[in-house]
1. Match the computed value 1.07 of Rg/Rh (Cα atoms, Kirkwood Rh) to one of the structures 1, 2, 3, and report its label.
2. For the read-out relative contact order in percent (Cα under 8 Å, 6 or more apart), a value of 37 was computed from one structure; give its label from 1, 2, 3.
3. Using helix-only ellipticity at 222 nm (-39500 (n - 2.57) for each DSSP H run of 4 or more, over all residues; to 500) as the calculated read-out, with -29500 as its value, let me know the right label among 1, 2, 3.
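What follows draws every value from the coordinates through simple rules; no lab data is involved. Because the structure is a prediction, the values reported are computed rather than measured.
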Structure 1
Amino acid sequence: MANHASASKRNRQRIVRTLRNKGIRTNIRNALKAARAAIAAGDVNAAKEPVQKASRAFARAVTQGVLHKKTASRSISRLQSAFAQLS
């Protein structure tokens with residue numbers, strides 16, 4: 001329980017940011033799952049778009065401050081490497 005006005009405001013801001021970040025993380029996980037499934041299917045043309053969408057989702061999360069730059073870079077690199085092995 002906040003004991004002064006600034007602590008109450010920080011708590012309200014935390015709640016809003018947490019909800020926003022949860023949505024962004026959910027989008028990342030869904031895009032990554034779709035990309036991995038497309039890669040596992042083995043079709044290069046079908047996997048191209050989901051891999052690009054996942055890469056964009058990671059990049060967007062970095063610019064919004066949800067993920068660290070190197071975390072996203074590592075995940076994108078792994079995804080691109082898996083995609084490159086298809087062709």
Structure 2
Amino acid sequence: MSTPEQTIHNCIQMLSAIIDDGTIPRNIRRVADETRTLLQNPDNDQGMRAAEAISKIDEISSDPNMPVHARTRIWELVSQLETIPLD
């Protein structure tokens with residue numbers, strides 16, 4: 001079982017891969033970059049960062065322009081973030 005900090009680190013890496021993927025539309029990569037910034041914010045606790053990130057990602061999860069491989073990554077990312085407790 002990974003710690004919340006490890007989970008956040010893995011999610012940041014997943015977001016970086018999405019941001020660097022040129023086949024994904026710019027608006028989706030921009031939201032991924034904003035989400036990565038939220039996760040890296042040390043001012044909030046881990047649960048709050050995860051909740052904010054899930055909310056941000058929810059904006060793009062149903063975008064019809066998102067390629068299937070990106071949608072799968074997004075769903076995996078949300079699944080990981082949902083494991084972080086909100087204490």
Structure 3
Amino acid sequence: MARDIIKRLILSEKSSRLGALNQYFLEVDKQATKPQIRQAVEAQFGVHVLAVRTVNVKGGLRTVRGTRRQLTESTWKRAIVEVKPGERIEIV
């Protein structure tokens with residue numbers, strides 16, 4: 001069940017900076033709630049979660065190269081998870 005909720009770990013400059021503060025960015029299922037995300041992270045990574053913040057990211061328009069067509073990217077949900085000091089989520 002945890003693998004159905006957590007889709008991937010997001011790696012970016014901002015997530016790298018917040019990693020030093022024990023905060024990690026995850027792409028999660030759009031229907032997942034904060035308690036479900038907390039349980040999934042604790043089960044999958046073996047850490048204690050202090051806080052979960054979520055953001056619904058709206059998909060934008062993308063132009064197909066060489067044509068005039070525009071495609072709409074799908075919306076997705078991002079979770080910012082703060083873990084207990086001294087614990088880490090290992091990035092593979």
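1. Among 1, 2, 3, the structure yielding 1.07 for Rg/Rh (Cα atoms, Kirkwood Rh) is 3.
2. Details: 1: 29; 2: 37; 3: 33.
Corresponding structure: 2.
3. Values: 1: -29500; 2: -22000; 3: -6500.
Structure 1 accounts for this read-out.
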